[in-house]
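Once you scroll down, you'll see the structures, which are given as structure tokens.
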Structure P
Amino acid sequence: MIERALLVRHGQTDWNVEGRWQGHYPTGLNADGYAQAQALAAMLRGRPIGTVVSSDLPRAYQTAEAIGAVVGLTPQADERWREFHLGVFQGLTREEIEERYTDEWAAFRADYWGYTVPGGESRRVLQARIVAAWTVLIEQAEGPEVVIVSHGGSIRMLLAALFEGDPLLAQMHIENTSVTTVERASEGWRLVDVASVVHL
């Protein structure tokens, strides 16, 4: 049974530095991202981790491989843990999106949950995908701890589903290789630590 889940955002990419929206684009880690992943893996050494699962996008899977090498596990790639599919917005900065897709950007801002980015998905669809992946993982994975390497938007959607209304979520910034810890509690799940980067 899974008693604790460590939700990890992938390490840094060049597009993170440039402020480009990555979505499903297959970006990989940059040198700083690899260093972040190694630092996180070193911190996790010796923990009772039974499963490492990851988004199949390179930036996440490369982060998961660094962790897996230290804890002696091969990460399981699962496309359901991918980032928010941002369609035509992918590869652009926020300023470029506002300039090139003025109407779509306005609609995206006006309908937080329901708007489907052209060529992409809505946050409601993203959340359903992430919650489905979580539900299966918690039922089937080896424990007592599981590491999930995913993306900022995806982790935020899962936390919103598990801890709706928690004030911690409003002020949360999910940095690269941050670790958010949730533990099983009698009433469901308990948010223990949010977006910790002590390893950095």
Structure Q
Amino acid sequence: MSITLIIGLGNPGDKYAKTRHNVGFWFIDELAKRYNATFKAETKFSGEVAKANVEGHSVWLLKPSTFMNRSGLSAHQISSFYKIPVDQVLVAYDELDLPTGTVRLKVSGGHGGHNGLRDLHAQITKEYTRLRFGIGHPGDSKKVADYVLSHPNQDDEIAIQNAIDKSLVEIDKIISGDTQKAMNTLHTD
């Protein structure tokens, strides 16, 4: 099944723009830039929306303007309006349980404590494809909130950007539904 909606998770506003928790926004902004798509605020979708032609595939891009823990609202609004089945949705987000700079593609699964995914599960179920960008873990569960809302150091930012670039090389395979081929490349670190 091909992907027709790509959602980048993050928090709105300049305060959060460069934080680890906004890696999903970093990815989708780079994707839009590479395919000359321009985001426009859409109140009926509680987010910013763009339409991109990615390697011959017409794809909606979404950045929810809600905070992370309400991302599912935006996803539900656009997928319901355009009648996009959940198996045609790709969600890009930060992953604490992966080393900084890694990227993994996964179909379906749990939310792993990620508040954005938790709300997506409540709104559109868990059967979507995920593009998980490793941001590392602070080592102490009490430090997670501050960690994800902080700016990565320069080395970590470069590693994350390299993971985004690596995933964009495989985006045509991901969108066309050839997830196994994309995984074969993305999962070799």
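Taken together, the values in this text are just the output of simple stated rules run on the coordinates, not laboratory data. Because the structure is predicted, anything quoted here is derived from the model rather than measured. Cβ atoms are built from the backbone, for glycine too; each structure is taken alone.
Have a look at P, Q and say which one yields 8.3 for mean projected area of the Cα convex hull in nm², for residues 64-167 alone, as calculated. Of the structures listed, the value fits P. If you line up P, Q by relative contact order in percent (Cα under 8 Å, 6 or more apart), the top spot, with the largest value, goes to P. Looking across P, Q, the calculation of percent of Cα pairs over 30 Å apart that yields 10 traces back to Q. Taking distance in nm of label points 7 Å out along Cα→Cβ at positions 72 and 104 as the criterion, which structure among P, Q has the greatest value? Between P, Q, the highest calculated value is found for P.
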